[in-house]
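As structure tokens, here come the structures.
Nothing in this text is a laboratory measurement; each read-out follows from the coordinates by a stated rule. A quick note: this is a predicted structure, and the numbers were derived from the prediction, not measured.
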Structure 1
């Protein structure tokens, strides 16, 4: 759902669930000359906070390190690098909402 949303917004999906020995990046996308590393968080409710609030500073640091590893393996350079969160709220029996938080860190 998050990848479909990003594509509809004009992003080109480079890869999904990119893994290395240190972890995984949910989506790596591009828009013009910017590469965007996207963390997707889904929650069924907000009892323990919103999906976006579930992205902790430790998680952000891990994604940054993983992004560095991915970038080091690329033949192409990027003018800009950005880190986004796609927060999906999917309550049982209720409407699914999606929020795209751009440039969160």
Structure 2
């Protein structure tokens, strides 16, 4: 288990994968690289600038032929250099099931 920012502890899986981020406000898109993932959110690197509390939608391409995960609503919780922490707010049905199956395969659920 890796500690998250603000003293929270959530099981996370360290994995490299591609992420597409969409600004809810402007619908602009950016690319990022997944650093780790949990049932509550992701840490990723990106060359684009984001601000705390910015609302996003995400498309996370998981490795090993896992189905991609679409997050309808997420929020930037912290920014440190080119890394950001993003918390999932709205992750529906099949996407939640896909994420749970991926995390369970790593023994983190």
Structure 3
């Protein structure tokens, strides 16, 4: 399976997907740590966290897939949401929690 197909499958098969550096328990950059903290604060218990540092093809491929140059990247129901700054702004406005609660239904 090529990288773009793998990314599409990950996003299609999981309601919430976070492409990040490291893991939620051991983030390897501040922005990835912030993204994981925002999901936890939003009450998200289960999501697919993909460590882009473990797979260079995914690290480069996700940037092409989304046409977004930075990581982390959040997807909810197959829709690209954005990175840590966008997640923080949406969280502060209550928009992210609304999207995530809809994904739990």
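Comparing structures 1, 2, 3 by relative contact order in percent (Cα under 8 Å, 6 or more apart), which one has the largest value?
For this comparison of relative contact order in percent (Cα under 8 Å, 6 or more apart), the top structure is 3.
With helix-only ellipticity at 222 nm (-39500 (n - 2.57) for each DSSP H run of 4 or more, over all residues; to 500) derived from the coordinates and found to be -6500, which of 1, 2, 3 does the value describe?
Derived from the structure labelled 1.
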